[in-house]
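Q: The data blocks that follow each hold one structure.
Here, each number is a calculation from the coordinates, and none is a lab measurement. Nothing here was measured: the structure is a model prediction, and the numbers come from that model. Cβ atoms are built from the backbone, for glycine too; each structure is taken alone.
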Structure P
Amino acid sequence: MNDWTSHGDPRLTRFRFATIGAPDIGVIEEHYGQWLGYRVRERGTVAADLAASWGTPAAAGRPYIVMSTDGAHDDYVRAVQTSAIPGYRPLTTFGWAAFEIIVDDVHAVHARLKQSAFTILAEPKPLQFMPSIVAMQAAGPAGECLYFTMESGDRETSILPRPRSFVDRPFILVVAGSDFDRLRNWYCDTFDLKRRPLRDSKIQLVQDALGLDHDHVIRMTTAGLREHGYLFEFDEYPSGPGYLAAPRPRAAGELPPGCAMASIATTALDSIADQAITPPVPREGIGYDGRRACTVIGPAGELVEFIEETE
């Protein structure tokens, strides 16, 4: 369903990293490898200047791994070691709420993950507004929320990417905030993203996490990047007295727990440089490959790393 409500020339092209803050990256490596088919492509420790660019000086020297599946090629999941945050629960705080991964057969993924240490949050179910798309949700070992999604209809005309392996890559990054319009417009207006219709959705997974009545609607929408099959989802979490949603807790100077940061390729790095924590500089290593990069704090407090891409 290609129901775009705007057709710009997006200055964000694709995702590079979906970064997880994890107390034990060895557990991430083991579980993602055994159950999802991820393989480590690079490992090391976070350089001090990179940690400073994220605004997380305590991340310096922490071990990290970069992983992908064989089908995903250069679309990466990165895990960086962080301190454990007692009581942290996914889908209850502002920022990066979930990483959504395209799969070939979500029912087969569900059957596999039921045998694993991943926690099933919701079984496969057709989407309310696009029933040919079937998705499930699970929590990983660091409290990261993962959506696994397949197109059960015509994959040639779908807005979803075609999976290249049993489990492929993150294709939607979900960000939640209390000021929906500011959140959506910051991304869409700053980077001329392709907009899609606004939805008032009864997302039971979020309702349950936030202790909301099942009649409570969540304002949400998606927006498209330049390359096909890369999208943001924006979710509005109610906040204030009587509501659970709040800023993400984290250890001083460290990345947030769970879904910690998104890294995105852009053709407009200089237009965002004045908002960066530290100025853009070239960075080496997988996913950077000598390109300039910088990190910005987004409108919901989320860390957004931008990696330059030439036209």
Structure Q
Amino acid sequence: MGRSRKRKGDPVHGWIAIDKPVDVTSTQVVGILKRVFNAQKAGHGGTLDPLADGILPIAFGEATKTAQWAMDCDKEYVFTIEWGTSTASQDKEGEAIASSSVRPTKADIEAALPSFVGEIDQVPPKYSAIKIQGERAYDLVRDGEDFEIPSRQVTVYEAELVDMPDADHATLRVVSGKGFYVRAMARDLAHTLGAEGHVSQLRRTRVGPLAESRAVPLAEIEALKEDKTALLDLLSPLQTVLDDVPQLQITSRDADAIKQGRDIVLLPHLVEQWRAEMDPDAGDRLALTMVDDKAIALGEVRAGRFQPKKVFRL
């Protein structure tokens, strides 16, 4: 009889917020952490451009099953627009495509920002990972293809001007929902102000509950590679990014049933608790079952029962 193939590495589970430096790709960070932790499985919860620094959520093991929630979390960015030149990629790496002597004033910028808050239509940058008929947009650009990216609706919760160090630069802070592109906002704001501009600096300061206060610099991780205990102490549990999902404490017996793929009957008080905590606007019936501090499964509450959809093998 053939033996089942054993996965290389250790069964590491949980989230860590890496403070990514510039000039490193998100995929490279995943590779570094997978090696340092000797983890069987790792992935990121939302790409950060190589030219950007800041919060990059990394999931290990069973936490990768919750990566979509990290991608869907609201995010905070602090970025600087350099006025005078627009580039093909809307950042400092792209070639210049237009220039202007217009320098928006503080009053100009503050007057324009309210129109960028709320549910807005945004066309993603052509230099992006958006797929057009199965191809990445940035690959099509590099191949010289002519194409248009349809606009999409994104949500911006907050947008404010935080600094104007000189006439050529403006630093903004934005809190947005999923699918939002800072570079597209810089492009559109410049257009609204009759100016040219591009993003010269970009930092992501928060992804959902993962804020700068919880972030670990990449260099610090690499320095700890010989200290496995210290590394594991840096991990947050997989439910960290599920803070909006109602948690239901269940028994160990019910947890065993869920792990076998079976529904469980919820006690009436748990159903009531779920109703009180659920978001009626979310469009789902999600709950997270727990035994003490251990996540058991994500699933749906229907007719007094919990139906598991993602079971965590911790």
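Q: Here FRET efficiency 1/(1 + (r/R0)^6) of positions 95 and 127 (r between Cβ atoms, R0 = 25 Å, to 0.05) was calculated and came to 1.00; which of the structures P, Q was it taken from?
A: Structure Q accounts for this read-out.
Q: Where does the value 0.95 come from, among P, Q, when FRET efficiency 1/(1 + (r/R0)^6) of positions 15 and 159 (r between Cβ atoms, R0 = 25 Å, to 0.05) is the thing being computed? Kindly include the intermediate steps, with their values, before the conclusion.
A: Values: P: 0.95; Q: 0.35.
Working through the options, I get structure P.
Q: Still on this structure, I have one more. So relative contact order in percent (Cα under 8 Å, 6 or more apart), computed for just one structure, reads 25; which one of P, Q is that? Please list the in-between numbers first.
A: On the way: P: 25; Q: 21.
For relative contact order in percent (Cα under 8 Å, 6 or more apart), the value 25 is produced by structure P.
Q: Here helix-only ellipticity at 222 nm (-39500 (n - 2.57) for each DSSP H run of 4 or more, over all residues; to 500) was calculated and came to -6000; which of the structures P, Q was it taken from? Please report the intermediate quantities before stating the final value.
A: Details: P: -4000; Q: -6000.
Source structure: Q.
Q: For mean count of other Cβ atoms within 10 Å over residues 143-150, the calculated result is 23.4, so let me know which of P, Q that is.
A: Values: P: 23.4; Q: 9.6.
Attributed to the structure labelled P.
Q: Can you spot which of P, Q the value 17.9, 49 was calculated from, given it is Rg and Dmax of the Cα atoms in Å?
A: Working: P: 17.9, 49; Q: 22.4, 75.
Structure P accounts for this read-out.
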